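Several structures are given next for inspection.
None of the figures in this text is laboratory data; all of them are computed from the coordinates on show. On a predicted model such as this, the values are computed, not experimentally measured, just so you know. Cβ atoms are built from the backbone, for glycine too; each structure is taken alone.
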Structure P
Amino acid sequence: MSADAFAVYRGLDIGTDKPRPEDRRRIRHHLVDIVEPTARFSAGDFGRAADAAIADISARDATAVVAGGTHFYLRALLFGLFDGPPRDPTVRARLQQEWEMDPGALRQQLQEIDPASAERIAARDQQRILRALEVFELTGVPLTTHWQRQRQQLRYRPLLTAPRRDRTDLYARIEARVDMMFSEGLVDEVRGLLSAGVPPRAHAFKAIGYGEVVGYVRGHWDLDTAVARTKHASRLLAKRQLSWLRHLREGHLHWVAPVEAGGTKDLIHLWHRHLEEGGVS
């Protein structure tokens, strides 16, 4: 089951590195290609869809394997979402106007009132930055504090693992991955989505690589700049993800070797031990 925030969108194939069709025919995948790219798929939507998928998998006496890197989605799955205040149109409109004038100022404001959220949320993720500021303004309590209060008991008992890679190797893989995305036709994929009516400001285009290509297609920068910006954004995301994994609060994380270095064997060993300890939800 995918926990990627953008693999849910149909048509975003190359940039999200979706499983190949033959792999999806061989092994059933969940939460991939489930909404149109014009839609807005939230963490709450993911939590509900993930619960349904896990129930379906369990009903078939199978085990759910959740793969992906969206922290907010994993948190929503394991702890559920707190009942935040409803959106205030007046507050949201003002924040939206301030964002359009100076997004950096709002980012700095979030850093001052809720450093943990500022660290977790991407600098260009307007939706989540504005929501975090809105929650603080309406409740007087930082979003991170609401989440900490929400954490009581895990809704599932997962085995959490991640591959341990040298930073140099990780960045080299990012560089190669981005080059492959563009060589495999990312630009044509984005042009096709735009031609199909997906607006340039659609949430789906916030995925790394897509926004950069939209900027290229619309003439804001050249192709080399789009590639460079995609690599830079990918490295920043990797840095944030590593920071999150090192301070994971959703459970104990087991670092394992990469697949090419014997990680599969380590993972199988961990899984058997997990079962022996009763770690089945």
Structure Q
Amino acid sequence: MDYQTVTLATAFLGSSIAAIWDLKTTEIPDQIPYIMVAVALITYGIQSYVESNYWPILNSLIAGLSLLGFGFLMYYFGQWGGGDAKLLSAIGFLLPIAPSGFSNLMFPFPLSFLFNLFMVGAGYMLVYALILAVMNRKIIERFTNDVKSSSNIFILGSIVLFFTFILLNLFIVNVFSFRTSGEFLIKNSILPLIATIFIFLIWKFAKAVEEVGFKKKIPVSKLKVGDVPMYFKLWEGITEKELIKVKQSGKRFIWIKEGIRFAPSFLLALIFTLYLGDGILLFINFVL
């Protein structure tokens, strides 16, 4: 029995189904990660029994439970839904070590996958937000107005930051006795300034997307099971019982929040980790 083929195929298939389901419905059914975990435990259980080696099942349990703990920490702080946390752990149960024949990793596979998930996820969320902004002009209007309203502070802050970076570079040069030139100082001050401006604009854009694209005021009569009211701290859809209480409260409207369908990031990060390796090392090598 080719245990690696079973677990790897299950990871790809489960992640793909979860991604498609999340894009269509904004939810990941619990059955998907549960089946993935069951396949992992059965497969590694058989392998441990046949080979008289407890490490295959033990590695699966350690990786899966560790990622489950991290995932539910993200869920507790309202950053992920419960389905995202369970999908993360399911991949850990299935792939506790890097499959042979794929990219060599400096870190254990679950850790490399987690790092890559955040890097790939950041790019995915940015593209997702840009597409959402193209579809909803109010987001662009909010972003433009926010930038214009803070233009004076933005310009003054940029000037202050530029001279701050120059002074910081002069300090580093004097401390370490580097030989330098005015061109070097200007270049090493402009580049971090551009990076800071870029981060500021991304933050403003993200706020505009959150305020306009992910918040919606709807009649209580249109509220349905699975919607997430704004006052919910955890990213969990409203239940049938809670829905009845809201409809009996006499409220006419309610604010609900939506989020980025994040499940496709798990599939993309899985592909990235298997075929390209550690994203952090690739980034460092690119920069250096």
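Upon calculation of FRET efficiency 1/(1 + (r/R0)^6) of positions 17 and 265 (r between Cβ atoms, R0 = 25 Å, to 0.05) from the atomic coordinates, which of the structures P, Q produces 0.55? The read-out comes from structure P.
Could you tell me which structure in P, Q was used to calculate mean count of other Cβ atoms within 10 Å over residues 105-112 as 15.1? Among P, Q, the structure yielding 15.1 for mean count of other Cβ atoms within 10 Å over residues 105-112 is P. Structures compared: P, Q; top value of mean count of other Cβ atoms within 10 Å over residues 129-136, i.e. the largest, recorded for P.
Name the one structure among P, Q that Cα extents along the principal axes in Å of 56, 48, 36 was derived from. Clearly, the read-out refers to P.
Here helix-only ellipticity at 222 nm (-39500 (n - 2.57) for each DSSP H run of 4 or more, over all residues; to 500) was calculated and came to -17500; which of the structures P, Q was it taken from? Corresponding structure: P. Here relative contact order in percent (Cα under 8 Å, 6 or more apart) has been calculated and equals 26, so which of P, Q was it run on? Checking each candidate, the match is Q.
Look at FRET efficiency 1/(1 + (r/R0)^6) of positions 65 and 161 (r between Cβ atoms, R0 = 35 Å, to 0.05) for each of P, Q: the largest one is in P. Compute FRET efficiency 1/(1 + (r/R0)^6) of positions 49 and 97 (r between Cβ atoms, R0 = 35 Å, to 0.05) for each of P, Q and report the one that scores greatest. Between P, Q, the highest calculated value is found for Q. P, Q: which one has distance in nm of label points 7 Å out along Cα→Cβ at positions 57 and 153, as calculated, at 5.9? The value was obtained from structure Q.
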